[in-house]
Structure 1
Amino acid sequence: MLSISEIKTGVHIEIDGQPYTVTWNQFGKTARQGGHMKTKLKNLLTGSTMERTFSGSEKAEPAEITYKRAQFLYATGDDYEFMDNETYEQMAFTAEQLGDTINYLSDGMEADVQYFNGNPINVSVQPKMTFEIIETDPGVKGNTAGNVTKDATISTGLVLKVPPFIEVGDKVVVNTLSGEYVERAK
């Protein structure tokens, strides 16, 4: 069991038989009472979010989440097919299950499939990934005052804001958690 001090961002807990991941936490303490941990939780099965406060000596049950490497094969409509690298078993996920992860999938790439009670529930990709710019407007010379950005499309079709010096064919690092440009790839 996890105490309130162990319930931090990224930890997986189980509530009423459902797996949740902590997406935000804040510890607080009032005058004569014990501490409390305010959290925002994301249900790993449904994708819904909720807020919950754990107080004092309250405990949370850790969720038994396991990971296996899988290869992304292809997408058909709203279904995304993956293959387990060890057993070669195929599994399908819907766009709703994957959420923003679909913006970073390309054929043949490796990803981690999350399992809960032996069933595949979600897919996670690296927090920072490199993509090629396939479309962007040319930079305007001299337009460097302030925090100037322009739209650019990466190889998966996602449009993001990049600095004006980025051109078609450049490779950029993207934060897959926030969907933001990080830097030009070296």
Structure 2
Amino acid sequence: MADLQNGNELLKIDVFKKIGLEESMHVGDLGCGNLAYYAFGAAKLIGKNGIVYAVDILKTALNAVENKARQDGIDNLKTVWSNLEMVGATNIPAGSLDAVFIHNVLFQAGEHAGFLKEAARLLKSGGKLMIIDWKKTGAPFGPPVKDRPDPEAVKALAASTGFKLTEEFEAGPYHWGMMFIKA
């Protein structure tokens, strides 16, 4: 189970089962932040023959992730500094990832199309993309409602980027979730 702490909300979703993580997979946590929930959880599940890329634009976040990985003895996690809104900027081989997580990041991104195109570039054909972000409703915490991405717009943009929607799900009282597969 992944524990996602957002203010006072503790949400438990088995995102790893939902996306189908297995031994030896290559996984990306795009916009991982300094806690890299998905990166650390995935690294434990995919084993020594797999690899997780924790990607962020903030070098301070990546330093925190590197320090925690070192402390926890996790050696199948690599940090990558990148502007995910720029297609081709991420130093991960194109078409090499089995799964990608984008969690609570799109509300911060100015260029959703570039972000999703970069995710598509990194995923192999048949690879899975999970997006979880804030609902466009008021909450006692989180970003301003006006900054939260519209799920219908994300769906349409993902479709135009070569993704097929496979599932929509509630990710707690304040978040929506979607699963896609790269055609």
Structure 3
Amino acid sequence: MDENKPIILNRDCDAILIPVGTPLSLSEGTTVLITQALGGSYTVNVNGNLARIDAKNADALGFDIKNNIDPDTKKEITGDGVIDEELVWQQLKTCYDPEIPINIVELGLIYQCDITPLGADGNQIDITMTLTSPGCGMGDYLAEDIRLKISNLPNVSKVNVEVTFDPPWSYDMMSEAAKLETGMF
């Protein structure tokens, strides 16, 4: 993908205005410039504004739709019902702030991740997270991205994501690698 090449949308598609979180509809024929393509979603510059396009609309950008997660799909709880916590963290690392090309784990946005076995019903995953700014309107969208990706894991039957601002996020919460990548040392 050439991020410097303008793309003309080949169909209407939904997007989210960044950072306010306002839904918008982009019309077929609109020219966009991809600024970030991470974790299955796309951040685009459209008419001088940033917008997030979900993976389910990748075809509007001319890309194949990959790993489209259907939230209505009921998966079977299999095997012994155990979930590997490392798989949960790996999946969390596929979620990105739409403005910062660093995953939410490395940014230090995940405060807590608890796994509660539900017996024959699988497992419940409870995640507490924050945002880089209390005024960011993308919290609901990031939380939904997390819910969809974690719920796709084997033996997960319920996912709760709580957004909190206590304690407030600071750059000190970033991993060393994230600080190096952003130059925030």
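Data for the structure
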| item | result |
| --- | --- |
| Answer label among 1, 2, 3 for the case where helix-only ellipticity at 222 nm (-39500 (n - 2.57) for each DSSP H run of 4 or more, over all residues; to 500), calculated from the coordinates, equals -4500 | 3 |
| Highest-scoring label, criterion being Rg/Rh (Cα atoms, Kirkwood Rh), among 1, 2, 3 | 1 |
| Origin of the value 0.20, where FRET efficiency 1/(1 + (r/R0)^6) of positions 27 and 115 (r between Cβ atoms, R0 = 35 Å, to 0.05) was derived from one of 1, 2, 3 | 3 |
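Just so you know, all these numbers are worked out from the coordinates, no wet-lab data involved. This is a predicted model, so every value here is computed, not measured. Cβ atoms are built from the backbone, for glycine too; each structure is taken alone.
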